[in-house]
Structure I
Amino acid sequence: MATLNELLAQREALEKQISDTRRNEHAKALTQIRALMDQYGITPADLSGKARKGATRTKKTPKAGPKVAPKYRNAATGDTWSGRGLQPRWLKAALATGRKLEDFAV
């Protein structure tokens with residue numbers, strides 16, 4: 001059975017071997033990448049994903065619908081509601097007191 005010192009020495013040797021192998025493979029990979037970049041005319045800017053001169057990118061944004069004129073108005077506060085989406089609190093509260101939606105029509 002190996003002693004602790006022998007095992008530690010083996011570990012140091014393995015760690016050095018791993019480090020050397022990693023460094024060598026890294027250098028080989030960089031060499032291959034550079035060769036492919038030269039072969040295909042790829043620049044570092046191409047790798048960063050930035051658009052080339054003359055190329056245009058447009059962002060796709062959701063299209064908002066047109067503004068809708070208000071259909072209901074609170075005469076006391078001037079608040080309005082277009083009739084789309086959730087009813088505002090002021091309208092819900094007024095309807096709860098017994099008033100009708102037609103009372104607020106513009």
Structure II
Amino acid sequence: MADWDSCVEHIEGADIPKLKCLEVIFQNILTAVVALAVIALFVMLTIGGFKYLTSGGDQKETASAQQTMTYAIAGIALMAIAYIIFRIIETYTGVPVTNFVIPEIGP
């Protein structure tokens with residue numbers, strides 16, 4: 001998680017947040033969402049595997065389990081592909097698209 005001390009200004013004993021705190025909030029939210037997505041996809045994959053093992057040869061149950069595992073693997077692949085695309089854009093353009101930065105205005 002990002003550090004709050006980098007965006008808070010200390011004035012006369014009071015901590016006053018600046019606009020730069022939005023960077024910290026955005027980074028923390030994005031980190032949490034990605035972590036929850038990875039956990040959810042892992043749980044889907046585990047449930048699909050359990051359903052497959054306990055299907056007992058029933059065609060409908062086996063197909064449902066395979067579909068669950070396919071969706072979980074597709075989700076993991078899409079997350080990996082999105083990350084790779086962002087890194088390629090950064091490499092070729094030099095623009096840090098994975099860093100959310102609000103430019104400083106004023107002196």
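A few comments on the model shown:
- Identity of the structure behind 17.5 (criterion: Kirkwood radius over Cα pairs in Å, calculated), options I, II: II
- In terms of distance in nm of label points 7 Å out along Cα→Cβ at positions 32 and 72, the structure with the greatest value among I, II is I.
- Looking at relative contact order in percent (Cα under 8 Å, 6 or more apart) over structures I, II, structure II comes out largest.
- For 14.5 (mean count of other Cβ atoms within 10 Å over residues 40-47, calculated) the corresponding structure among I, II: II
- At a computed -16000 (helix-only ellipticity at 222 nm (-39500 (n - 2.57) for each DSSP H run of 4 or more, over all residues; to 500)), which of I, II: I
- Distance in nm of label points 7 Å out along Cα→Cβ at positions 16 and 48 - highest-scoring structure of I, II: II
Every number here is computed from the coordinates shown, using simple stated rules; none is lab data. Here the structure is a predicted model, which is why all the values come from computation and not from measurement. Cβ atoms are built from the backbone, for glycine too; each structure is taken alone.
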